[in-house]
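Just below sit the structures, each encoded as structure tokens.
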Structure I
Amino acid sequence: MGKRTLWIILLVVLGLVGGYAYYHNSFITNEEEIAGRWAEIENNLQRRADLIPNLVATVQGYAGHEEKVFTEIAAARSQLLGAQGVTDLSEASSALDNALGRLLMVVEAYPELKADARFAELQDELAGTENRLSIARLRYNEAVRTYNTRIRRLPGNLVAGIMGLETKDYFQSTAAAREVPKVEFK
């Protein structure tokens with residue numbers, strides 16, 4: 001074997017090692033971005049869950065007889081706080097969205113409640129949280145899309161296979177979240 005052949009082999013080996021290192025490090029970076037985006041979703045869901053008791057207490061002061069709606073919200077909030085993983089959290093978030101939708105429909109029957117300054121403040125805080133949550137979900141799903149695409153395309157899929165990486169789940173709305181809440185006034 002000549003010197004030239006050794007240099008070519010060395011360059012090929014260095015290229016392969018360098019390529020592996022590049023993909024390995026970029027997958028770690030992608031996973032950390034996904035984890036950060038997920039934490040952003042969790043923080044916003046926690047903020048929402050923390051606002052709900054105050055909102056419910058304010059509504060109860062005006063509409064205490066709407067016990068079923070309050071019970072649904074409490075159950076949905078508990079489900080959200082105990083959820084683990086993307087699918088569970090997505091389903092719990094949808095259940096809470098539906099319960100809050102029913103609560104806001106109850107509010108429509110009480111004009112004096114809608115005029116209450118504390119209720120208006122809580123409703124604004126909740127709306128802001130919902131907006132932040134929507135953006136956090138979008139950013140999370142974008143990070144997951146980037147990651148999933150990278151580990152499925154050549155040559156990234158070879159490195160991902162060696163590292164044992166699998167695709168991540170998207171944060172998706174459930175069928176229940178697409179249903180219009182039904183409220184019956186007594």
Structure II
Amino acid sequence: MTPSRENPVVLSVDDDDVFRHRLCRAFRQRGWDAHEASGGAQAERIAREVSPDLILVDLRMPHENGLDVVRQLRALDSTSIIVMLTGFGSIPTALAAMKMGADHYLSKPVDVDQILAAYENLRASEPVEATPPSAIPSLARVEWEHIQRVLTDCGGNISQAAKHLGIHRRSLQRKLAKYPPSR
């Protein structure tokens with residue numbers, strides 16, 4: 001099957017059949033050629049056949065890691081825009097997805113309009129040079145920002161935030177007493 005270049009092509013890789021079908025149906029309604037895959041091997045085969053403009057990959061699948069699928073698909077075609085989708089969003093997994101070759105990272109629940117907005121933003125942006133090491137935040141800074149976000153989500157309740165972070169309340173209090181690490 002040769003892809004129709006009149007329409008953009010999307011490939012959705014997700015083990016959740018219902019979510020994948022609905023997502024592809026919504027893309028078709030917007031004029032896209034939508035293809036589905038339930039795993040990495042099937043996604044790789046389809047990507048070779050249709051050379052998708054946009055690839056959506058679920059992070060957690062039962063028999064494989066979405067990060068590995070991203071790496072395989074990126075090696076196959078460096079021009080496709082790859083967006084990682086997950087219901088288990090966190091800073092470390094977002095960073096790992098980017099290292100493996102994802103262009104963007106969205107947390108579920110997500111709809112087609114959000115995906116298309118991200119796709120258009122990525123297409124419109126100029127290729128950027130590599131980020132200088134001085135601009136990359138330190139691990140301590142990323143941890144501090146994550147703690148602040150969890151604390152905010154818990155309404156400032158230190159005990160509840162410590163429980164969500166999986167650390168002792170006193171350890172969290174010690175971390176909060178320190179100044180934020182420099183970037």
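Every number in this text was worked out from the coordinates using simple rules, so none of it is lab data. A quick note: this is a predicted structure, and the numbers were derived from the prediction, not measured. Cβ atoms are built from the backbone, for glycine too; each structure is taken alone.
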Query raised in the report: Between structures I, II, where is distance in nm of label points 7 Å out along Cα→Cβ at positions 143 and 167 highest?
Result: I
Query raised in the report: For mean count of other Cβ atoms within 10 Å over residues 79-86, which of I, II scores largest?
Result: II
Report task. Using FRET efficiency 1/(1 + (r/R0)^6) of positions 31 and 159 (r between Cβ atoms, R0 = 41 Å, to 0.05) as the calculated read-out, with 1.00 as its value, let me know the right label among I, II. Result -> I
Query raised in the report: Out of I, II, which structure matches 15 when relative contact order in percent (Cα under 8 Å, 6 or more apart) is calculated?
Result: II
**Report entry** For helix-only ellipticity at 222 nm (-39500 (n - 2.57) for each DSSP H run of 4 or more, over all residues; to 500) computed as -15000, the structure of I, II it came from
**Finding:** II
Report task. Consider the structures I, II: one of them gives 0.75 for FRET efficiency 1/(1 + (r/R0)^6) of positions 39 and 151 (r between Cβ atoms, R0 = 25 Å, to 0.05) as calculated from the coordinates. Say which. Result -> I
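Given that Cα Rg over 2.2 N^0.38 Å, derived from a single structure, equals 1.20, which label among I, II identifies that structure? The partial results should precede the final answer.
On the way: I: 1.53; II: 1.20.
It must be structure II, since only it matches.
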